[in-house]
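Asks: Following are the structures in question.
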Structure I
Amino acid sequence: MSRLALVTGGTRGIGKAISLALKGAGYRVIANYSSNVEAAERFTQETGIPISRFDVSDFAACEIAVRKIVADHGPVEILVNNAGITRDATLHKMSYEQWQEVIGTNLTACFNLCRCVIDSMRGRGFGRIVNIGSINGQAGQYGQVNYAAAKSGIHGFTKALAQEGAAKGITVNAIAPGYVDTDMVRSVPPNVLEKIIAKIPAGRLGHAEDIARGVLFLVADDADFITGSTISINGGQHMY
């Protein structure tokens, strides 16, 4: 039986592209979502990929969901922590709720899901974890202290967990996308977006499929000597 992958935030944007790429490569896929029921149902109707609704920032909800996924589909051998939100504001205007929501969904969720699958991966002697960071976690971004902190935390989390998992056949890597042509980026005012694109040497926004190809590379069985790495996929905008 093919390996089972769980992709958080897996029904839209980058997550959707990752889910489709994994399915296309022969993996079994479960796509998590939280809020947009209509989009998730349309996604599963179009792709045939099962969906699982739970709040990735809630540890108890993650435990319940993972137990059900394992019972219905078998052990999760590939985990892609992709779920992410923004609540942008400069620090002197940022509320505690804006901080906490972003840290919870973007960073705490990585702990939650990894903690829920790590024992099984260690027991089986195999695991592939890919955490989706960001160029803004590497370089920072005005008005995003919450988002930059969360994504920077992902990169440190990845390196530490990679050291713990290596001897057990578990690789843990991160991908740091640059600006990708998703709904989140397209919501940026056009004049601001033009300035962003002007700073990208490749001369364009990334495509979600660019990120998905990186995930496929890292989750392969024979990618067992690649761990603790962060792959920047940003068109040359930030060479880290």
Structure II
Amino acid sequence: MDKEKTESTPLIDIKDLRKAFGDNHVLNGFNLQLFPNENVVIVGKSGSGKSVLLKCLVRLMDYDSGSVQVLGEDIRELEQHDLDKLRTDVGFLFQGSALYDSMTVRENLEFPLRRHAKRMEGLDEDELIHSSLRSVGLEDAIDLMPVELSGGMKRRIALARTLILRPKVILYDEPTTGLDPITSKEIINLILKIQGEYDTASLIITHDMDCARVISNRMVILINGIDYANGTYAELSKSKDPKVKAFFK
């Protein structure tokens, strides 16, 4: 399909982001913009700072310097209450799914609704749960426990839990890691479906270049803590730069 960047105000705007752990400068002046209804994939070697970047975006981790604007807000200027409110508009799909083992699927989805009851006031809780599960194709799993779910099913339920608050942006941390090729393809197709159905914008970090090829409107290659290369998969795959070419072998 034709993948064009939506020209409008960015939902995420990162400028000169820097984060070091002692002498290890993980992010060294990273820049990125994410626009509405756009999937941007970030690729980089293990330990290059991809997960650190996602955590800095929602201030799960503080950063040393630079600017991070999320949905028009400078996240460093927000008080805790306003930061918590902003986070409800930013879904985060963790690599390990992070479901509560002692809760059923239904209870896992009820948890964010009850935690943010004021935000969801006037909406039908049961319908939100069922519609979110329908979106990921697992409505029949509503009363199962996490231990009864496969890895791919857990990933889907975690996505349903993320969707239930109707976020404007979703951050995906290695969505296909640890999954077999068939399940990985299902998750990739599901992310594309969610993009179309909910008009979400997504920032996806992955080592899976097949995932990047199918899912990305744009790709950013993170090397030495900076946005070393930025473009579509097709553009970057034709690069003559050895550092960029290494990702497409």
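No lab work stands behind these numbers, since they all come straight from the coordinates. Please read these numbers as outputs of a predicted model, since none were measured by experiment. Cβ atoms are built from the backbone, for glycine too; each structure is taken alone.
Asks: Looking at Cα Rg over 2.2 N^0.38 Å, for residues 165-228 alone, point out which structure of I, II has the largest value.
Replies: Once Cα Rg over 2.2 N^0.38 Å, for residues 165-228 alone is tallied for I, II, the winner is I.
Asks: If you don't mind, there's one more thing I want to ask. Between I, II, which one scores greatest on relative contact order in percent (Cα under 8 Å, 6 or more apart)?
Replies: If we compare relative contact order in percent (Cα under 8 Å, 6 or more apart) over I, II, the biggest value is for II.
Asks: Quick check for you: by distance in nm of label points 7 Å out along Cα→Cβ at positions 101 and 125, which of I, II is greatest?
Replies: I
Asks: Assign the value 0.95, calculated as FRET efficiency 1/(1 + (r/R0)^6) of positions 37 and 61 (r between Cβ atoms, R0 = 25 Å, to 0.05), to the correct structure from I, II.
Replies: Considering all the candidates, the number was obtained from I.
Asks: Let me ask something additional. The value -14500 for helix-only ellipticity at 222 nm (-39500 (n - 2.57) for each DSSP H run of 4 or more, over all residues; to 500) was derived from one model only; which of I, II is it?
Replies: I
Asks: Can you tell which of I, II yields -0.23, -0.48 when log10 I(q)/I(0) by the Debye sum over Cα atoms at q = 0.07, 0.10 Å⁻¹ is derived from it?
Replies: Answer by label: II.
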